[in-house]
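Enquirer: Several structures are given next for inspection.
No lab work stands behind these numbers, since they all come straight from the coordinates. All values derive from a computational prediction rather than experimental measurement. Cβ atoms are built from the backbone, for glycine too; each structure is taken alone.
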Structure 1
Amino acid sequence: MATGATIHTFTVQLADVDRGVYEALTLRVARHPSETDAFMVTRLLAYLLEYQDGIVFSEGISQTDEPAVLVRDRTGALVAWIEIGAPEAERLHFGSKAAERTIVYTHRDPAKVVARYAGKRIHRAEDIVVRSFDAGFADSAARLLERRNDLSLSVTEGQLFLDMGGATLSSGIHERAIV
């Protein structure tokens, strides 16, 4: 019998000073058995760092024609295609054609992720960035995960501060162009 997704609940206080976004959110995030905790944490952080009206988690692994996180405007048009990890160049090409903005958040070595795209055909590649965190940040946050989580995320001057499970972690938010 196949193992189902594990549901994690997050009560979040978001204060993104850089973007002027201040929200209190309750999120239910499903972690598929094939998904690592660090991947799920990165997906959650991408959602929070990109938070705006119309943002949603996609159906995930079962929905291969959508990214992990996406943003639609009020008309239903795709505004942002947000991938996690190290997606294939073809997915970025498709996403860049489908949405106004395409971005990748990764918990992996960003230099290796960017190197995967060298010489590949990707629509508007010059506009796509890979965002990452300090080495080990996502793994450290993943070790704090519970089924129910209260967390506070603050962002100021490109620095992220995460309070979760009685611990405080910080990281820079690093950005690399894919070309």
Structure 2
Amino acid sequence: MIHLNIGSNLNSMHGSKFDNISIAIQLLIEAKLKIEKISNFYETPSYPNQKLPKFLNIGVLVNKNLNILKLYNDINLVQKKMGRIKSKRNDPRVIDIDIIDFNGQIKDSKNLILPHPRAHLRNFVLYPIVEIDPKWLHPIYGKNAQFFINKLSQKSRIEITRLKKNVNIKL
């Protein structure tokens, strides 16, 4: 399966951070992505500057029958339509869509590294994966998301909040 993580920590012309993520998912669906599952929203502080607005993130499980180049281009187009402006690393953003895992492929190119090189270190990636695909195994390490959650610092485990709110899209 294909795992995406979608985040936002800025309101936009489209509305709130919740709206940004919901609209991005709708645009991915319109690009013919077959979405299987969507996690609840998770809220975390911004990294590394926790004075910036908090992030909302969700995990998305996508059907595996996709071309990686098409997916990559579709994601970039959605981010552009949403008003994402490339800025300094870790700056606030309207939308951020990362490919976490693409059918277990291992790839390291100029534009794309698979699996996402920091996925196993990020609470906002791991918790949604446990929710929507608890049997997922990291393609390099062969361990599941719960294993990596258990390796997170206590601070990282308690500063994430699963919100009782879902993306308002029927799959």
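Enquirer: If helix-only ellipticity at 222 nm (-39500 (n - 2.57) for each DSSP H run of 4 or more, over all residues; to 500) computes to -8500, which of 1, 2 did it come from?
Expert: Values: 1: -5500; 2: -8500.
So the calculation was done on 2.
Enquirer: One of 1, 2 was used to compute relative contact order in percent (Cα under 8 Å, 6 or more apart), and the answer was 31. Which one was it?
Expert: This figure was derived from 2.
Enquirer: A follow-up question, please. For structures 1, 2, which has the highest computed value of FRET efficiency 1/(1 + (r/R0)^6) of positions 91 and 163 (r between Cβ atoms, R0 = 25 Å, to 0.05)? Walk me through the numbers before you get to the answer.
Expert: Working: 1: 0.15; 2: 0.60.
Comparing 1, 2, the top value of FRET efficiency 1/(1 + (r/R0)^6) of positions 91 and 163 (r between Cβ atoms, R0 = 25 Å, to 0.05) belongs to 2.
Enquirer: Turning to a different aspect of this structure: To test your reading of the models, identify which of 1, 2 gives 0.60 for FRET efficiency 1/(1 + (r/R0)^6) of positions 83 and 115 (r between Cβ atoms, R0 = 30 Å, to 0.05) when calculated.
Expert: On the way: 1: 1.00; 2: 0.60.
Going label by label, the one that fits is 2.
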